[in-house]
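Have a look at these structures, which come just after this line.
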Structure 1
Amino acid sequence: MPLLNLPIGLVSQLLNILPTFLFPDKSSYFIDYDSLGYSAYSPFGALHLFFSLIVNFGILGSMLFLFTLSAFLSFLKSQDTVLPKVMYILISGWMAISLFRDFEITLVKLILEFSIIVPILIALSSHILSSARRLSLKNE
């Protein structure tokens, strides 16, 4: 088991954020564990979280990643505004799924995309619409 690893497979999964109609052949660019020299037996189609962390980060890298994740969650929880609280709740809810599904898909699609990017975009669009509405009411 390596002490440190570069998360090449995880970084390749970041292409999963792009919509399929924009990048239809994105799955051919994903790096699987076999090409990295690891073989895994996944009877129900998912991998164990421990295996995914070790392959992506190594032993020390996994500890550093989990420490950084918990510090980020603690930071989000300590904020007084609504957006960080919503992001904290969503990330905490999706973390349990990473125990039973592929860690890369959970981290990229569910946590990064649906718990961080989408709430920020919703808050931004809401702010823009409310500002436009205030401007239109002020001009009347």
Structure 2
Amino acid sequence: MQQEKGYLVGLAGVVLTLLWIGVFKFTPTEAEAIRPLVESHPLMNWMFSILSVQGVSNLIGITEIIVAIGMIVGIWKPKIGYWSGLAAIIIFITTLSFLFTLPGVWKLVDGVPVTEFFIFKDIVFLGIAWLSVEKSKISMTLSS
């Protein structure tokens, strides 16, 4: 049972972060902040050909909010938790991929490679999302 409490604390961190950042995506400040990330990403840059900078940011934001809500609902509805967990995995892999697609993201400081360390939080979030998918699969199997 202690493991369940730890999982729920981790899940709360993921959900709160997705909600917070998702809401922030609706601001012009965040839309401009993510612009270089999306522009330099080979799987995302096409979005600017059909949406404005704010439109792209809004789309990403609403996706993050929906996934966060789905992960909460998934505590009681494993099928929703499963799909929300998979969507969260995609979000966090995408965010981590910015470490390789954004030009100049890595710098040498005193001979040590450094980057935007805030992105590394997504490794932990990826683990929680993956655990969410696995827990949902087990719950779906037990209920059938």
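Supply the structure label, taken from 1, 2, corresponding to helix-only ellipticity at 222 nm (-39500 (n - 2.57) for each DSSP H run of 4 or more, over all residues; to 500) with the calculated value -17000. Corresponding structure: 1. With respect to mean count of other Cβ atoms within 10 Å over residues 29-36, the largest value across structures 1, 2 is given by 2.
With Rg and Dmax of the Cα atoms in Å coming out at 16.6, 57, pick the structure among 1, 2 it was computed from.
Details: 1: 18.8, 68; 2: 16.6, 57.
Of the options listed, only 2 reproduces it.
For which of the structures 1, 2 does the calculation of distance in nm of label points 7 Å out along Cα→Cβ at positions 37 and 109 return 3.0? Traced to structure 1. Highest-scoring entry among 1, 2, by mean count of other Cβ atoms within 10 Å over residues 61-68, is 2. When Rg and Dmax of the Cα atoms in Å, for residues 53-100 alone is computed across structures 1, 2, the figure 12.4, 36 traces back to 1.
Only the coordinates and a few stated rules stand behind these numbers; no lab work does. Given the structure is predicted, the values throughout are model-derived calculations rather than measurements. Cβ atoms are built from the backbone, for glycine too; each structure is taken alone.
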